[in-house]
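Read-outs: derived from the displayed coordinates by stated rules, not from any lab. Given the structure is predicted, the values throughout are model-derived calculations rather than measurements.
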Structure I
Amino acid sequence: MWLKPLAALGAGFLADKAGIARTIAWFFLVLIVSFIGFSFIPGDPKLVFILIANTAVASMAIFALRAIYFALLEEGRVPIIITGTAAGIVSVIGYTPDIYMPMVGGVLLDRFPGALGYRYFFLFVALLCVLGLLAALMILHKIVKGHKTRTLQVGELEINN
């Protein structure tokens, strides 16, 4: 938990320099590598230091992502009038794994007891991170490409950005 402030500050500085979507993409890439590492590092007591280091890296990437993902709203030029709705949608999507991940882990460990169940679980998490990386790359592409039109219609309201 003491890594949270370090990760949040570091992510903020990095996002200011490299861009938010690009920084998020890099952190998802770190998580993919980390969770694949968890999947294939053997359960040898001699490798505990590697597992602890990998846990620290994954934790820092997760804490960093949580610190900056709402900043995508500004970088993506979401109009201020709908940022509350957008933040709500982001929260529903972003926090949904808190609901189903324990169940997924339980099912996998029941069906594949021991190390194999954990291997599948971490590969599943890595797959979710691939989806996050793809989403971040799509957002980055839209940001880099620029918006063709800056007009957004919300019901009867038209917002020029």
Structure II
Amino acid sequence: MLFFALASLYYLLRKNYKIAVVLFVLSVGVKFATIFVLPAYLLIGYVQYKRITFKLDVFFVLATLLMILAVIIASGRTNFQPWYLIYCLPFAALTIRKYYLFIPCIIFMLLSPLTYAPNLYLGNSNPPLPFLLDSLNFLMVLLSISLTFSYWLRFRIK
């Protein structure tokens, strides 16, 4: 899915729109989650069409946020699975200088494998497993927000 999405992005930036569209359709065909990044791709196409100067970091931030939305929706219908992060991490990696994406990505990459631990320890999916998983997910979000805010505050004070 992401191979085709990133290859589509490459051809889109090279203004080879036919190949970009075919690769994007293949990406959506592999996994529907890629459809969430379509507004960001359309934004690049529009900016190129109007010949507006555009920072590529804006696209990567937008694509990352849209794919985080896909992770949230996928997690809403089931439990959060660490492999869902594969949706947004490739786009986040392309804008690594943005601390507000970098810090949460690192925290989620390090702590999300821990979501398997309660299930392995308990050996079933009975209560209190759902509570433990929800607590761990809440901890990751809270830690991401607090560390990102601390980082922002640290440089804001200087």
Structure III
Amino acid sequence: MTMKVSLAITEGVFLANPLLLLAIVAVGSLGLWGTINFVFGGKAKYGSIFTVWMYAGLPGILKVLLGVIVIYAGTAPESFNIKNYAPTNLGAFLNPLETNPALYSLASAIDVTTIWTMVLLGMGTATVAGVKRNSGYIAVFGWWAIFVIIGVGIAAVTG
């Protein structure tokens, strides 16, 4: 029974992933749109920010492909971590069972593909808003830093 429930949940998450991604980008775009327009004096439209975010997220495909390579390269099943499946961040090189949860969360947040995506998002946001590129970077990396700090804090409290 437990196995059937676990399988159903996994399948549900897998099938709902595109909708979840759209919801996250929609809410994130709303926050970024408000920040770039009201804090930095931009003139971006919500749809433009949403579109920039979707295009900026394309480097994430490389992370997924790298994860597939890791799986098919013969990774031992007991060492595979679904939360950190590709070695694109510092956390991938740490043992999650032996590392402080807050440190592991911070190390996992420092990810090459995430930084690449944020650079593209900062450039695109600044362009569609008609503001300096630095303003786009500050808005994007500022929100990222807030969420990383919250994640590290939660890991410290619950870990």
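A few notes on this one:
- Source structure (of I, II, III) for relative contact order in percent (Cα under 8 Å, 6 or more apart), computed value 34: I
- Computing Cα extents along the principal axes in Å, for residues 18-97 alone across structures I, II, III gives 50, 23, 18 for structure III.
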